[in-house]
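**Student:** Right after this note come the structures.
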Structure I
Amino acid sequence: MPIGISDDHEALRATARRFLESRCPPHVPRAYLEAETEELPPFWDELAGQGW
């Protein structure tokens, strides 16, 4: 059974994209993946506050 993309899905995608583009340049996730220790990025609390 295929699942269609709703307007809500598109709104979430657009919101997530704007948030990450403004706070998380492409080198940030790469640096966290390659780091020796696990650490949350500085924008994590704000991201969690979005309710995703």
Structure II
Amino acid sequence: MNSAARSGHQLRHRIKSMVGISTDISIVNCGSIPRSEGKACRVSDLRKIVANG
């Protein structure tokens, strides 16, 4: 087992022991996941929709 796979296995075990849920861990190279394109929108303003009917 290489070091990346070992790290993933250890992380999976720690999450399971601390939180109580099983996870799938994928170790990838730096830079292989694209950065987010913008800020996440977590709140929707529905006041205009409700006021108009």
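Since every read-out is calculated from the coordinates, none of them should be taken as a lab result. Since this is a predicted model, take the numbers as computed values, not measurements. Cβ atoms are built from the backbone, for glycine too; each structure is taken alone.
**Student:** FRET efficiency 1/(1 + (r/R0)^6) of positions 9 and 33 (r between Cβ atoms, R0 = 25 Å, to 0.05) was computed and gave 0.40; which structure, I, II, did it come from?
**Tutor:** I
**Student:** For the read-out helix-only ellipticity at 222 nm (-39500 (n - 2.57) for each DSSP H run of 4 or more, over all residues; to 500), a value of -13500 was computed from one structure; give its label from I, II.
**Tutor:** Source structure: II.
**Student:** Quick check: 7.1 is what I get for mean projected area of the Cα convex hull in nm², calculated from one of I, II. Which structure matches?
**Tutor:** II
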